[in-house]
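Multiple structures are listed underneath, in structure tokens.
None of the figures in this text is laboratory data; all of them are computed from the coordinates on show. Note that this is a predicted model, so its numbers are computed, not measured. Cβ atoms are built from the backbone, for glycine too; each structure is taken alone.
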Structure P
Amino acid sequence: MRVWVRAVIVLVLCLILGGLFVHAAVTEEQRSPYPDAADLSTGYESYVGQHLMVFGTVTETGDGGMAIRVESDGTAITLRVTGTEAAVEPGGVVQVYGTLEPDRAIAAERVEVVNSSRWAEFYKYGASAVGALGFLLLFFRYWRVDRDTWTLEARDG
């Protein structure tokens with residue numbers, strides 16, 4: 001297969017992928033049955049008693065609960081989460097599923113810790129970067145790109 005045919009195929013696939021990204025961004029609100037921070041800040045009382053799922057950054061922790069800051073579309077709201085003993089530090093990120101209560105509170109049915117502290121996210125990205133670098137080093141140690149035919153070939157030895 002000629003190089004220009006491969007380039008056209010790669011370009012078409014990249015355009016399709018870009019179109020899928022745009023479609024996902026445009027239809028994001030239609031796929032979530034739960035209100036976001038913007039909805040809660042404008043009409044909080046209309047959602048009281050409903051199930052809710054939010055991601056938030058922990059601002060403080062205490063006995064049997066925590067306070068989280070939920071953000072979406074440039075709007076932020078602080079909610080108190082009750083009924084949880086999740087081990088998370090301020091600055092960590094959690095996903096909370098529960099029932100919305102009056103006075104900006106959530107009765108948590110389930111709390112999942114996404115990042116237990118501020119540094120957990122850096123650790124995840126750092127470990128992933130080290131793993132990717134190790135993979136690339138091993139891959140190119142045993143394989144090489146033939147620039148004449150633009151194919152991968154096994155190295156000798």
Structure Q
Amino acid sequence: MVKATIEIAGESNFSPKQLEVVTLAAWFHDCGYTNTHRNHEDSSKTIAADFLRQCNYPEEDIRQVLACIEATRFPQNPKSPEEEVLADADLYHFTKTDYPKYERRLKMEFKTYLGKTYTDEEWDETNYALLKQHSYYTAYGKTVLQKFKEVNMERLKTKLTK
């Protein structure tokens with residue numbers, strides 16, 4: 001996630017301060033999973049704010065970090081370029097060649113932590129629908145990441161039509 005954030009921010013011509021804010025948000029965005037699975041973003045924001053305040057990080061910058069973390073909550077609704085970068089980076093895995101491996105791990109996570117079980121076909125349908133309705137926010141996401149996501153969509157579509 002941090003690497004994806006830096007990649008996308010680099011293509012967004014961010015200032016050093018903007019890059020710092022989104023990178024910090026990337027590091028903290030999922031740490032709330034250590035406390036809870038549902039609405040983990042709230043816990044992530046608390047952990048980030050507490051840590052950054054202990055480090056005397058500026059309050060305005062803390063607010064931006066927390067807004068970026070909030071932008072990863074599903075359904076995503078980023079309101080600034082920084083939030084858009086983090087939202088796109090959070091779902092960067094949609095573009096990966098090993099997306100099927102990620103899907104399998106996520107299916108196990110849903111069963112373990114949420115008590116949700118799916119047949120293979122139901123899971124594929126759910127993932128295909130998610131990828132289909134999802135949109136990237138940054139120019140880089142729309143022009144570069146989208147193409148790679150479409151490869152995974154096509155793979156799922158092929159599985160579903162067999």
Relative contact order in percent (Cα under 8 Å, 6 or more apart): greatest across P, Q for structure Q
Value 16.6, 57, calculated as Rg and Dmax of the Cα atoms in Å, assigned to which of P, Q | Q
Value -19500 of helix-only ellipticity at 222 nm (-39500 (n - 2.57) for each DSSP H run of 4 or more, over all residues; to 500) was derived from the coordinates of, among P, Q, structure Q
Quick one: mean count of other Cβ atoms within 10 Å over residues 61-68 came out at 16.6 when computed from one of P, Q, so which one is it?
-> P
